[in-house]
Structure 1
Amino acid sequence: MKPSVFPGKGMKKLRIYVLDGDEDACAITARMLTDYTDFELVGRSSDPSLGLQEIMRLGPDALFVETKFGSVSGLAFCEKLRIDLPGLRVVYVTATREYAIEAFEQQAFDYLIKPLSSERLARTIGRLRHFRGNVRF
């Protein structure tokens, strides 16, 4: 069943960027997010350097990101990113629970475990919708 909630009159779509060092996982997450018509996938990357440039240029409202890109920490990456984009909602999408406490200490919006289920993603989307008024537009 495809979600089909449309933004209210005059309401802008929530803009999302996906960053995951695993290209397949990045594509899967991006594809799952495109099912939500009130969200706009503004970009995706499996390269953290390119992703950083695009995120800074595009200024998404939410970032779905892996906790680790080889030797690059997604947590450290997001901590630095929040300085320039303080309203950014960060949703970690990862294969391990190992960094969950640290992620929430950094004010993560959510922490999803791979393989990503449509039910769990739907809960995160619901929370993003609920907090939409507190997200930069």
Structure 2
Amino acid sequence: MYKKFLDDLKDSMKKKDTERLSVLRMLLSSIKNEQINLHTDDVDDDLFFKVLSKNIKQLNESIEIYKKSGNEERALKEEKELNILQSFLPEQLSDSDLSDLVAKEISKIDNFSQKDIGKVMNSISDKYKNMVDSQRIYLEIKKFL
């Protein structure tokens, strides 16, 4: 996926798509910073998706703040950036698929309670890494309590 990202970055340079290029450069910068923090030169899919998810989460938070403060113009700009970054995510699980997965995992646990939430979250997160946000998993699990 990182290779696809780099190809897209090069393509944006060639097409002179400044808006997309700016967002991709921001992500590349975040990846480079994470490489420095981890003392590594390699970028595998795990590192790429970790940084991508972090950037997406930050943009979501920014959008929420801008909307609350009434700055719709800035929120729209951030939403465009968010859409660009989300194009690198694998297809996300639908709500119904997530609900089915949570129900299946919960059915494996006798007397499911609040203390079992972590087990269910970890099980789903491990199997469907990058396909579902942990917040969505948590909210779905809460429905079963």
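Throughout, read-outs are computed from the coordinates displayed, never taken from laboratory work. Model, not experiment: these values are computed from the prediction. Cβ atoms are built from the backbone, for glycine too; each structure is taken alone.
Work out the source of 22, 17, 14 here, i.e. which of 1, 2 gives that when semi-axes √(5λ) of the Cα gyration tensor in Å is computed. List each step's numbers first, then the result.
Working: 1: 22, 17, 14; 2: 32, 20, 13.
Answer by label: 1.
Largest in FRET efficiency 1/(1 + (r/R0)^6) of positions 30 and 118 (r between Cβ atoms, R0 = 25 Å, to 0.05) among the labelled structures 1, 2 is structure 1. The value -24000 for helix-only ellipticity at 222 nm (-39500 (n - 2.57) for each DSSP H run of 4 or more, over all residues; to 500) was derived from one model only; which of 1, 2 is it? The read-out comes from structure 2. When distance in nm of label points 7 Å out along Cα→Cβ at positions 102 and 126 is computed across structures 1, 2, the figure 2.0 traces back to 2.
Taking distance in nm of label points 7 Å out along Cα→Cβ at positions 94 and 110 as the criterion, the top-ranked structure out of 1, 2 is 2, with the highest value.
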